[in-house]
Structure I
Amino acid sequence: MVVPTPVEDPLQWLAEAAAWATVVAHFAFLLYVVFGGFLGMLQTRWLWMHLASLAWSITVTATTLTCPLTGVEKWLIRQSGGTPYDGTFIDHYLEGPLYPVGYDAHVWYGGAFVALTSYGVVAVRRHRLKAPVTASG
């Protein structure tokens, strides 16, 4: 990412700000992929959007596809006069600073476990809410 410096060209400043906004959106998406399934406790329609997001995340992780947000961020960095980082968003922002290098699989399995657990929690909660209430006595 470009180190903040005085920028003479307002379009470069705008591109840099947009690159940072893309980073924030990317982090928000990753958090949603891991924890968004729990929103199904509020309304089950969240689950469909979450399933699509989870499927997209798995596809990008398991194939050579590049997340479009990474491409947009790198393009914006170039537009702001900076040099984009090599590799993926995960490699640049998470691996190393957030978890040790080489633990990608552990982190992805952990994230997938949380996401899939959220579906179980939602299913149990929905089952309990639909269960008939009986008087004991």
Structure II
Amino acid sequence: MIVCPDPIRETLLEDARAGAPAEVCGVLGGEFGRERSRIRSHYPAENVASDPQIRYQIAPREQLELFERLEDRGEEIVGFVHSHPEGPATPSATDVADATWPDRSYVIVSLPGDDVTSWRWRSGRDEFEREACEVSSGSGVQTR
């Protein structure tokens, strides 16, 4: 399960709409647990993929900088977020092929239905497992 404050969920949707038709992406910080995590902050990143309309990639240097920022705030890496401007809120074949962070959440924002779903990468099985996404009324930190 992942817990996401409503203000962060709304920002994820707004960012996805603003970035369309390209996929937008970022890092999620907060409290990490193998089975339950809580998002406290969202760190948007530039999508540097060669074809950003069908895949996402965060530049290694920017990813490291974002990791350092969230760790400096006392947070853990909860997972990653990206959008599917034209597709469903399920992991694509590309998402499966590119997943590397065991037990982290991969949040997908699908614009056709304004859906926000979350999936845990289970490396032992090399597959995503859908997880419940609880929207909380608590606040979240948006970092830009």
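Values quoted throughout were computed directly from the atomic coordinates according to the rules given, and no laboratory measurement underlies them. Bear in mind the structure is a predicted one, so any value in this text is a computation, not a measurement. Cβ atoms are built from the backbone, for glycine too; each structure is taken alone.
Upon calculation of Rg/Rh (Cα atoms, Kirkwood Rh) from the atomic coordinates, which of the structures I, II produces 1.14?
Going label by label, the one that fits is I.
If helix-only ellipticity at 222 nm (-39500 (n - 2.57) for each DSSP H run of 4 or more, over all residues; to 500) is computed to be -21000, which of I, II is the source?
Attributed to the structure labelled I.
Computing relative contact order in percent (Cα under 8 Å, 6 or more apart) gives 36 for which of I, II?
On the way: I: 36; II: 31.
Answer for the origin of the read-out: I.
Looking at structures I, II, which one was mean count of other Cβ atoms within 10 Å over residues 39-46 calculated from, given that it came out as 13.9?
Value 13.9 for mean count of other Cβ atoms within 10 Å over residues 39-46 corresponds to I out of I, II.
15.0 is what came out when mean count of other Cβ atoms within 10 Å over residues 23-30 was calculated for one structure; which of I, II is it?
I
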